[in-house]
1. On FRET efficiency 1/(1 + (r/R0)^6) of positions 64 and 216 (r between Cβ atoms, R0 = 41 Å, to 0.05), which of the structures labelled P, Q is highest?
2. Comparing relative contact order in percent (Cα under 8 Å, 6 or more apart) across P, Q, which structure shows the greatest value?
3. Using distance in nm of label points 7 Å out along Cα→Cβ at positions 104 and 184, single out the structure from P, Q with the greatest value.
4. Work out which structure the value -2500 belongs to, where helix-only ellipticity at 222 nm (-39500 (n - 2.57) for each DSSP H run of 4 or more, over all residues; to 500) was derived from one of P, Q.
5. Work out which structure the value 52, 44, 35 belongs to, where Cα extents along the principal axes in Å was derived from one of P, Q.
6. Can you rank P, Q by FRET efficiency 1/(1 + (r/R0)^6) of positions 176 and 272 (r between Cβ atoms, R0 = 35 Å, to 0.05) and just name the one with the largest value?
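Values quoted throughout were computed directly from the atomic coordinates according to the rules given, and no laboratory measurement underlies them. Please read all numbers here as calculations on a predicted model, not as lab measurements. Cβ atoms are built from the backbone, for glycine too; each structure is taken alone.
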Structure P
């Protein structure tokens, strides 16, 4: 924890330092909604999340700058994680968790590698108010209320460092991008994977990876080429520890985690839409099966 705190302080100092004498402007926004109801039509495990990002920098040329801190993404995320049954959790199932995360990430290029490095402050527990919000919404729509939230993950503050690096290769009309990721904090893991895109979606744009699914979506527009694109991807992680599946709990953390995803995107002159499905592998030993979640990203420019 001391090492993580020191690295976090160093990173914050670097992000706070002015990258250039040019004035920063808002370059774009990124948003992604993910829900189990759009995939398995259930309300369990990685049941729902919403991420919004504001990207600021001097300008966007269609390529990442070569300097850390020049382009900054200010990110906020809300997530609900739950056992399979919201009324009574089965023995060995995971505990309910509400998570809020706020962070700043720099996107840059070094040695030909597309890199993202940032720090999130993840907040867990009843203090987030997420369980109260879900309870009110379920009551309003006549759905089962999350009574399991009475035994949710404890209140906590978790500084979380996130690093991703990858490289894109053009193969005709397709783009292939191997990547590696490391995270330390709320959950600590290393991950490797591959993204494949058929079509022009994302070319010349700043792309952001959604936390839960790994789906990549546009935050800063490039030079849009209208049309359809098809997206595929997958990755495998080795997980060292997780505050969401604490040691000694009923659910035993699995040390490996996989994701398989597919998506379809339509790009118009001033708007775009992306819908993706992601198969999330088992995250704990007692989890009876994998789950499929759906994600939506909608961009409208008037």
Structure Q
């Protein structure tokens, strides 16, 4: 079956690939190694102990059987699977100069292309109040561009957020240890245990996408706010200094509670704001570190 893709969508895919090329190149600056590798190690072989080997690597069972010390050796995993879990719920479809949902897609696109560049298997899971679309992990730039196409074309049917359900689904998609990047505002309840369970099996990074204007809203006077998920409305007098202080205090407290929950889940946390350049955040988090002994 041949799927026809609108020229406008193909233009968007090409545009995002070109626009993010500099970010991807910077992630690979320096040493030639994958952006995502270095966490997972796989067993290679057992060999005779040599002076200077780490005694903690001794395989005591083999050593006892053969009558002399042997050590286990490991290599970096040669093939890695990267799964992008991208939030497209109602709360992400707000923000200026760009919506949180659009920024989440662009960040996911950068990571997909980075993974494809190193021949890693890349997949995606898009969710709202349910898992709505899954791109199964595969290799290659063509697959990554198809994944980006799906991200750009995706229109959620739900407006709510079931982050916990999406995280549990991600666990089922990945049969072996891999890398999971969750791009979300994490404005949901009950995801803590699901995230902890996911991070126990996989290398998990949480990318929070926020809008600083929600902490310090612009404008004065009476403003009507609408919850994008429930459609509930509230009229707030931002011209009242006491009201603004309470608003800002409550908003900052909410962000801090979320950040503490992410810390408790033992995942890496990257904070991105829709009004700022996300490239430096990705560089600091994923740029290859120098290996021991290099100067």
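1. Numbers: P: 1.00; Q: 0.05.
When FRET efficiency 1/(1 + (r/R0)^6) of positions 64 and 216 (r between Cβ atoms, R0 = 41 Å, to 0.05) is computed for each of P, Q, structure P gives the biggest number.
2. Working: P: 16; Q: 19.
Max of relative contact order in percent (Cα under 8 Å, 6 or more apart): Q.
3. Numbers: P: 2.1; Q: 0.8.
Result for distance in nm of label points 7 Å out along Cα→Cβ at positions 104 and 184 over P, Q: largest is P.
4. Of the structures listed, the value fits P.
5. Numbers: P: 52, 44, 35; Q: 81, 50, 39.
Among P, Q, the structure yielding 52, 44, 35 for Cα extents along the principal axes in Å is P.
6. Answer by largest value of FRET efficiency 1/(1 + (r/R0)^6) of positions 176 and 272 (r between Cβ atoms, R0 = 35 Å, to 0.05): P.
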